[in-house]
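A.B. asks: Next come the structures, one after another.
Read the figures in this text as sums done on the coordinates, not as results from a lab. As the structure is a prediction and not an experimental result, all values here were calculated from the model. Cβ atoms are built from the backbone, for glycine too; each structure is taken alone.
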Structure P
Amino acid sequence: MADPAWMQAVRNSVVVGVGSTVVATTLALLAAFGVRKSEASWVQYVVPVALMPLFLPPVVLGVALLAFLGSFDLHQSYLSIVIAHSLWATPISFLILQSVMTQVNWGLRDAALDLGASPARTFVEIVVPQIKEGLLASALIAFIISLQEFIMALFLSGHDTRTIPVLAWTSISQVLDPVVNVVSTLLIVMVVAVLVVSALSIGLDRLARQL
């Protein structure tokens, strides 16, 4: 693991993972909150639209994003991979947060609004503390989705932006590198650890229903 290529891949994966986590969790939180509280008729269409990327093969998404972002010379960049991974992570985060929103005591928020608190303040001080476990679980799972995603990253990464799965595939396709076995084991352990933490955060039954 002292190989500079692997160290760069780890850094790339962390950068992409953190970026994807922030984007996916933010979008999912806004969507889940909007679906829960909005009375507009069009809100009923948000859920199927939010889940749509899950039904598209990653090869299709990868090729489509490569063609689209390539026209803006954004392919082989961190941004392109973050966009791709966010498309996959946002629906899962949305499902988790939508479930968590059902446990919020909205009466406290309504009372705060009646007393003159701003919507932003009530959201930060009343809603967020009630869903912090769900936010943690959502963010962790979004990070793991980004960390292990391979196909879209293969299309969109360049030599300087290769993530761990892309470098592992490149290494094993050229020569049987024992480092790949170590990296694969570490990724599996991380995935299991994140799922355990997420299950403990929001409850195993609820997490299983959403995943």
Structure Q
Amino acid sequence: EQRGRGRSDYDNDVTRYALLQYVEDMRTLLDALQVERVFVIGTSMGGLMTFALNALYPGSIVRAVINDIGPEIAQAGLERIKSYLGVAGPFDDWDEATQYLSSITAEIFPTWTAEQWSDFARQCYAEREGLVVLDYDPRIAEPLAGESGDTEADTLWSLFEAMTSLPTLLVRGELTDLLTQECVERMRQLHDQLEVLSVADVGHAPMLNEPGVAEAIRRFLID
């Protein structure tokens, strides 16, 4: 759980809700655990953290799975995320929270059952003082307010170029609005050993429990 999320403390300084700070937090955790090298599965922001961790601490990652994110973030997807990040709730009960969540993300998971939506809601929200609320600091949205899809594109492409010798699996939801096929092709040009796994009927981001996905990741990590 990153800073400002879940059981981690919220930060009084919202400027520290930033990629490089998250990477340093992770590095501090690994040092405390005396872990020198890791296998990484990074979803969305976690994928960008993986790019930065590998560049700042070469050799610290053995293999990387990047879930539905690339160095170039599609503006449409970014605007969608900004439209709801930090603004939901509170809700009176879990049914209300689940209904809201499905209403704003139905196009991402068009084949989900009611049970899947309920499980997802319990990943996104928490029950506190009799209400269902966001399980993160709503202020994490503030640093994103003025950003566009190409705000850090040059920096992120430079970070990705440092990944080209690292075994990497890129997972992409076929319905994603954050990772374009054009971006994937450019990533392949830079990283000729990049493996790409497409997940049907899913947008941003695959849950990685879709049929065949977990097994593909397992094979990649132990290869």
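A.B. asks: Suppose you compute FRET efficiency 1/(1 + (r/R0)^6) of positions 49 and 185 (r between Cβ atoms, R0 = 30 Å, to 0.05) for every structure in P, Q: which one lands on 0.20? Before the final figure, lay out the partial values.
C.D. replies: Values: P: 0.20; Q: 0.80.
Value 0.20 for FRET efficiency 1/(1 + (r/R0)^6) of positions 49 and 185 (r between Cβ atoms, R0 = 30 Å, to 0.05) corresponds to P out of P, Q.
A.B. asks: If you don't mind, another one. Ranked by mean count of other Cβ atoms within 10 Å over residues 89-96, which of P, Q sits at the highest value?
C.D. replies: P
A.B. asks: For mean count of other Cβ atoms within 10 Å over residues 41-48, which of the structures P, Q scores highest?
C.D. replies: Details: P: 11.1; Q: 19.1.
The maximum falls on structure Q.
A.B. asks: Out of P, Q, which one gives 65, 39, 27 for Cα extents along the principal axes in Å as computed from the coordinates? Present the calculation step by step, with values, prior to reporting the outcome.
C.D. replies: On the way: P: 65, 39, 27; Q: 50, 39, 34.
Matching structure: P.
A.B. asks: From P, Q, which structure was helix-only ellipticity at 222 nm (-39500 (n - 2.57) for each DSSP H run of 4 or more, over all residues; to 500) = -12000 calculated on?
C.D. replies: Values: P: -24500; Q: -12000.
Considering all the candidates, the number was obtained from Q.
A.B. asks: Additional query: Taking relative contact order in percent (Cα under 8 Å, 6 or more apart) from the coordinates of each of P, Q, which one would give 25?
C.D. replies: Working: P: 33; Q: 25.
The value was obtained from structure Q.
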